[in-house]
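Participant: Some structures to go through are shown next.
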Structure P
Amino acid sequence: MRDKIKVGIIGGSGLEDPAFIDNYSSTKVSTPYGEPSSELILGRVSDIPVVIISRHGKGHAITPSNVNYRGNLWSLKDQGCTHVLATTACGSLREDIKRGDFVLPDQFIDRTIKRVSTFYDESNVQHVPMGSPFCEKTRSVLQNQAQKLELRYHLGGTIVTIEGPRFSTKAESMLFRSWGCDVINMSTVPEVVLARELGMCYQSIAMSTDYDCWHESEEEVSMEMIFAVMAENAENVKKLLMNTIPSLSIGECKCQSFYRSASE
């Protein structure tokens, strides 16, 4: 089944340079939902074809609310991607999730209000199951590779996605902690939902860059803080991707069974 695998990588800061993949080239595409956030970078990792897209565009120019999530996910599916590894910066809502730690979430809470989170927004309604929104098989492979690389990581956890671009108030941050959320970001939803509708195995790789604003003894989050931690840990992100991709397989995975073509 390995010859059928193709991996989409949704990149954040630190992944703009595609030099870590082999034989790469770029292509500009369009979709029924408009142009994606960036050109697609096509290449290979250990002979597995990969497609990289920059979520926020060149130079981080697109705000979270204005990302064309449907165009991005559709373009990856149209390229034949079976898996999506989505890197994202996140704020820690737990003392034990420190700056630079990786989190492999298994649940999300959606606090966005402006985004189209489905391909089925017209007459052809499909109610797609989301009880286990992330790909368990992909998450297990990431866990194994993180262990081998001796990276600090946390298996599972709930990520809450807020609309942005503003950060949380302290009251909101404390509320999310009381809900049992572990990390917070601005991009996982609707990516994870759209990937499920397209039948792709989706797993976030969240890197903790700050403590949001709840921690009394820590500085409040800023973009400068986020970019600094991402830059420091960019090589670890790339190592984790390069080790994980050759170990992925399709086999029997329920993620593919949820696929319904939006054109049906």
Structure Q
Amino acid sequence: MKYKNLQIEIKEGIALLTINRPEALNALNTNFFNEMDHFIAGISKDETVQVLIITGSGKAFVAGADIAEMVDKSPEEGSSFSRLGQNTFRSLEHLKIPVIGAINGFALGGGLELAMACDFRIASSKAKFGQPEVNLGMIPGYAGTQRLPRLIGLADAMYLLMTADMIGADEALRIGLVQKIFEPENLMDEVFKIAKIIQSKGPEAIKKVKYVTRTGILMDFDKACEIEAEYFGSQFKAEGEVGMRAFLEKRKPDW
């Protein structure tokens, strides 16, 4: 598939996906979701890729959904467009490998919803975040009402959802929406450093950490602990033994 909205680079086991509609501030449309679905299906089968980084071209990560495409939709078409984006971002969450959002600029509306589907977010000091849908008499459609309170707590989420306030990187860091901030010129270098740190760890352990954590957070605590114990045990006489023996022998593990 030839992509119009995405640019992909893969180097040394790290994939960089750049959303590339700078003339529309990378606004999300049906073509984007179709391309993203195709990309996710492909990368999920590529055993050579250990980490995925997602960023945007120009001055935006993603500034929202494409309003020009949405304005004439019927309620039924609107619900279908919502489900399209929800399914794409859920597929992104379900990738076995870590997904890092490199937030280089505006992450608004659907852009913030995409960022929240990443495992964590690293931001430029000039990044801006918000869910401005109520300004248009709308609500978030790509699970923003569900992911935001899970990430930052109910009250902070309700404030952002109801006021449409656009916050900067420092405030996003304070409320836990992003994990680190770097100057714009250093952002991608620093994100790649983080990706390489993750890449140096036990590859199966990283995948299982993601699965157990994402699965367990939506479950009863005791059931989630059962899953953790099961996956913890699965690393014995496997990758875990390699790592533990290397630790005892004071050497780096050979994964």
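Participant: Given that distance in nm of label points 7 Å out along Cα→Cβ at positions 71 and 135, derived from a single structure, equals 1.6, which label among P, Q identifies that structure? Walk me through the numbers before you get to the answer.
Facilitator: Working: P: 2.5; Q: 1.6.
Going label by label, the one that fits is Q.
Participant: Could you tell me which structure in P, Q was used to calculate mean projected area of the Cα convex hull in nm², for residues 55-110 alone as 5.5? Could the numbers behind the result be given before it?
Facilitator: Working: P: 5.5; Q: 4.5.
Source structure: P.
Participant: Given a value of 50, 44, 35 for Cα extents along the principal axes in Å, calculated from one of P, Q, which structure does it belong to? Provide the component values of the computation, followed by the final result.
Facilitator: Values: P: 50, 44, 35; Q: 63, 40, 36.
It traces back to P.
Participant: Right, something else. Just checking, which of P, Q has the largest value of mean count of other Cβ atoms within 10 Å over residues 159-166?
Facilitator: P
Participant: If FRET efficiency 1/(1 + (r/R0)^6) of positions 167 and 207 (r between Cβ atoms, R0 = 30 Å, to 0.05) comes out at 0.95 when worked out from the coordinates, which of P, Q was used? Walk me through the numbers on the way to the answer.
Facilitator: Working: P: 0.95; Q: 0.40.
Matching structure: P.
Participant: Thinking of P, Q, which structure, once relative contact order in percent (Cα under 8 Å, 6 or more apart) is computed, gives back 15?
Facilitator: Working: P: 26; Q: 15.
Source structure: Q.
Participant: Suppose helix-only ellipticity at 222 nm (-39500 (n - 2.57) for each DSSP H run of 4 or more, over all residues; to 500) works out to -8000; of P, Q, which structure was it derived from?
Facilitator: Working: P: -8000; Q: -14500.
It was calculated from structure P.
Participant: Right, something else. Where does the value 1.6 come from, among P, Q, when distance in nm of label points 7 Å out along Cα→Cβ at positions 119 and 151 is the thing being computed? List each step's numbers first, then the result.
Facilitator: Details: P: 2.8; Q: 1.6.
Going through each structure in turn, the value belongs to Q.
Participant: Name the one structure among P, Q that distance in nm of label points 7 Å out along Cα→Cβ at positions 31 and 239 of 3.2 was derived from.
Facilitator: Structure P accounts for this read-out.
Participant: Thinking only about distance in nm of label points 7 Å out along Cα→Cβ at positions 39 and 127, which of P, Q has the largest value?
Facilitator: Details: P: 4.5; Q: 1.6.
The maximum falls on structure P.
Values in this text are rule-based calculations from the coordinates and carry no lab data. Just so we're clear, the structure is a prediction, and the values are computed from it rather than from any experiment. Cβ atoms are built from the backbone, for glycine too; each structure is taken alone.
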